[in-house]
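**Q** Following this line, the structures themselves.
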Structure I
Amino acid sequence: MSQPVNIFISVAEDSADVHAASLVRAAGELLPKCRFHGLTGPRTRAAGVETVFDLTASAAMLSGVFGFGTFRQALRAVKAVEQAWRREPPDLVVLLDSPELHLGVTELRIPGLAPRARRLGIPVLYYIAPQTWASREWRNKQIARDVDRLACILPFEESYFRRALVYADYVGHPLFEALRNESPNDEVIRRLQAGGKPVIALLPGSRRHVIDTMLPKQLEVVRRLRARGVAVQPAVSCVAADRVSQVRRHINASGFAAEIVADDNASLLTAADLVLVASGTATLHVAHYRKPMIVMYDAGRALALPYRLFGRFLIKTPLLSLVNILAGARVVPEFMPFVRDLDAVATVARQLLTDTTWRKVMIRQIDAVVEPLEESEASADVCRIIAEMTGHRIT
């Protein structure tokens, strides 16, 4: 009888926690001898993963973007993990996303979990590849050195990383596994549409600092639409109950009412006529519902000057939103990485609400982008890679 497989899994973001939980559940069926423990979030814990440390509550990243306290917390966790590995090394380390935590901060000479595992001879599977095709391409050398297998979630990434001598496999996008299980709530949809006005869904992101940056701007776009005589009904997506008070504070400051829809993007996006969405995977969520969207993101004043000076050398892709990158064309309007002219956003929003032809063309182009992704079985494919790396069979 084969021995149990001891797997260390690491997540530091809400989205990675969702995908890791799906992977663990799939492993429960396909690799029942696998036992998971590691840096977890609430969803991976609910899936039965033993917690060593929880970094998702503060979206901890080794880069220190979220403050010195979070930086110290992440660094303390990484060092504690390495000590635990020295005492009892796992059979495999599975790292999801968060390159600063998992690859490290080269500028500060702080190694992440991947190089620490390499030093100890522990094999590493990196799931959800770092987007080095957009920036920091120099990381590819480190990935080739410190990562044994790379599981990519975007179709073009496999060939891109293999050209950099990284052992990479395309497994599909895990978001669409979760979306297949989403069910819109008819009562919520009716409530959102009850006023008879076009519904504008505002998706300001999941991280607290992004919400604080983007939601006021999205609400200001709504205010400017109304000032131009465009009657709209705004509704704000809130990823979890612990963000509701933060979202409500921004709505109160805007001076007009907007409904908060907590943890139910299925209903919100079904009801929406137009979506203002912060950049990231959320754009694919919107695309899944075939909704016209405007992608807007603001990286903040501190990065504005460095971007003007060096951005063209660091950013490798002319398109920045994920839908447009996958399409290889400007399918949806994008205002990023800095939003400076909210009047321009309001103008485009008004056009999308009234121009039926443009809406139909955009929806058709969005469909062409996401339809091939929607059959993804990413968790099962990652389980097959785990089986190959640990010498176990899929049941």
Structure II
Amino acid sequence: MESATQEQRHWYRWLVLLIVSMVLFGSYYVYDAVTPINDFIQESMGIDNSQYGLLFTLYSLPNLFFLVFFAGIILDRVGIKKAGIIYAGLCVLGSLVTAIAADKSFVWMLVGRGIFGFGSEAAILVVNKVIARWFRGKELSFAFGLNITVCRFGTFLAMGTSAMIRNRLGSWTWSVWAGTLVMFLTFLFFLVYLAIDRNVGKKEAGGEEQVGVVRIFKEVGNFGPSFWYVSFLCVTFYSAMFPFLSHAPRLLQKEFGMSAEAAGWYTSLASGSTMIFTPLFGLLVDKFGKRGTIMVVGSLLLIPAHLLLGIGNVHPAIPFIILGLAFSLVPAAMWPSVPILVNEKYLGTAYGMIGWIQNAGLTLFPWLAGLVVDRSGYQPMQMMFSSLGVVGMISAFLLLRADRIYKTGLQLPSREAQA
């Protein structure tokens, strides 16, 4: 009987993981649905590269003003249910506004991207806290890796189908509307999770403790140096990835003579490979630890990958595969590190703080990358992204040093580290 109960608990965890990950599948699809149709958007709405980059800058801009940090505080204060409905609902609203404004008003498209951006980044906090709660002391890194696989599949699908939808239906606006439909359907998955959590969540995963705002702010002051090094690594790493991917299809079209569809599929190599490798690296992290070391290696890989695209004479598939490997290594080690460094009661706030720091970079670099391309071309843009890889590698080395000094357990296997 006890064995059957344990098996039931095992399958509940994985079911919960799949359901909540689908919410982020939808948000990743919407985020990247505009990338393969970059050329069509610019020609149709009469904008340049730097203005196009604002579609991604406005995604991150609301979170730059501490909104995602306060979203984490609200999550810890009111709980997963209420916060999750609000944040996932904003994802649907923002994608709907963007779709309605497509090919009519670029300003309102930006407004929609801003609403969607706040909701999406806040929803990530909810999903991360759900995973940490259900996989406490278990297969934590593997669970985060599988979550990333589902998320990246959203990107992979958007990169591969967005231009195809435009070509089949004759207008790029249909690609934007497809993202809105996907986001609404995945919002429904969160409602399914709430039904499961109401029935079995308290029994299987343990009750969720809600804490006061004053206690939350006091705890932020106790986050150690390792937490802040992880945060800084996060902003440099993702600033070298997401802004680049938003400009990559046009780079491939202009510099390598590819069609919009082919450029979208090549760009999807960077995210598509993570669907396979991130969970595998997560398993290795759970078994052997070495999170800091993995983050060093992943950051290091960014440097040659961007340089090869900027100044190398190689087939673009090679640097995109290297980027995909880096994109698998760092998230597999970084996101599961936070529950080891921070008390579970304050995970919403901790992830919110990281999200705010991350969005500072994601607000600046999409616009900056477009500005560099408009003025100097794609090679200087790749040099800029390579330099971010250098800064990220330094942050990872400092994290290793802090782990040796403060004995945080980041280099230990998951069960020992969380113990």
Structure III
Amino acid sequence: MIAKNIKGKSFKGCVSYVMHEGATLLEAEGVWAETKQDIIRSFAMQRSGRKEIKQPVGHIPIAFSPEDKVRMTDEFMVKLAKEYMEEMSIRNTQYIIVRHNNTENPHLHIVYNRINNDLKLISVNHDYKRNIKVCKKLKDKYGLTYGSGKEKVKREKLKNPDKAKYYIHDAIKSVLPVCKNAFDLRLSLEKHGIEVEYKWKRTVKEIEGVSFRYGGVAFKDSEIDRKFSFGNLKKEFLKNLLEENKRIEELHLQQQERQIAELKRLQTQSKPKNPTIGGVELSPEQWKTLKDGGFVYLENMNKNSGDGKFSSYVFLNEEKNKAFFSHENPDNLVKYGQYEMRIRDKILIENGYVTKAKIKWWGGGFAYPYLWKENKADADYKESFTDPRVRKTQTVEKKHISSTIQKKNKGRKM
């Protein structure tokens, strides 16, 4: 249920509008209602008692939601119209109630004489808020549907000035979310062909109101919609500004987070990773110890079979590319073959490596011969106080040189 209070000058024009063909006169009070002209003359006769009143016509269109259409019998509409007039203090005067059936929204028109039966003026000044309260009271009382305001109005059926007003309303609604001040609003609405004029306070340079013009029709801010009064527009400007600042701060924070994440990623990439043995990452100190030929003790390494963990002493071969494990200290001496040697040397020999072993020598000292097996399955190991790998390399090189010389000599003979 939506009502609007309108003041006018001419009963002839207003009655002619509401009593068009197809309209239904539901009730008349204080007027002769045989014809439209009789109604007009009845209003004019009482109005003549106060000729100084420039706007004696009271006109109230009341529209109801389409959802309530089945309930809107003529009797119920008259009841609602009369209760509305009573709540608005429109009493003791001439009126007619006319129903229109030309739209999906059930609606009626009340035309009343603002000059009452005692020739006193019925004031409708500042009735905007009271009208809202009365409509809400009647909707709550009779369980009528609350409409969604201007959004449900069919724009294509409007004529000026309503057509211009709704065009301005829709334009303001569309641009307002991106406006952070009065200047933004003016520029945005100019793109829609709407002129904006601000009213400034005389004492201080501050805007106190705004009007909009489109197609030669002008409206004050609150005439478009109360939510578009300049006071409310300023609140929207401030909200948009705060949201914009918040978005900028969030973008800055996101950018900083991305920069920090990228820096960490680069640091991680540039930082050399320590080797792992059995799934255990070595500390820099442990890795240095192993590279220097020492050993470390590691716990909770993964077994190759994948069915458990183990802990052990660990040392590397001479090339530093393979790890070996021992449950005892690798530098402890153990009898192996004809010598007592370190456990680590025994392990390397048995795994097919040439190792410069530390052996217990005659007389209580130590010697460092090269020990190895020709084949891993051999029972005995070989020994030499010179590196057998050097001799082998030299032999291969000599064979290569001899072969090259023979090929050259053979070529010369041919």
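**Q** Quick check for you: by distance in nm of label points 7 Å out along Cα→Cβ at positions 86 and 350, which of I, II, III is greatest?
**A** Answer by largest value of distance in nm of label points 7 Å out along Cα→Cβ at positions 86 and 350: III.
**Q** Suppose you compute relative contact order in percent (Cα under 8 Å, 6 or more apart) for every structure in I, II, III: which one lands on 15? Before the final figure, lay out each step's value.
**A** Values: I: 15; II: 29; III: 8.
This value belongs to structure I.
**Q** For distance in nm of label points 7 Å out along Cα→Cβ at positions 38 and 366, the calculated result is 1.2, so let me know which of I, II, III that is.
**A** Among I, II, III, the structure yielding 1.2 for distance in nm of label points 7 Å out along Cα→Cβ at positions 38 and 366 is II.
**Q** Still on this structure, I have one more. Taking 0.50 as the value of FRET efficiency 1/(1 + (r/R0)^6) of positions 158 and 286 (r between Cβ atoms, R0 = 25 Å, to 0.05) derived from one of the structures shown (I, II, III), identify that structure.
**A** Going through each structure in turn, the value belongs to I.
**Q** Once percent of Cα pairs over 27 Å apart is calculated for every structure in I, II, III, which label goes with the largest value?
**A** III
**Q** Suppose you compute Kirkwood radius over Cα pairs in Å, for residues 134-325 alone for every structure in I, II, III: which one lands on 18.6?
**A** Checking each candidate, the match is I.
No lab work stands behind these numbers, since they all come straight from the coordinates. Computed from a predicted model, the values in this text were never measured in an experiment. Cβ atoms are built from the backbone, for glycine too; each structure is taken alone.
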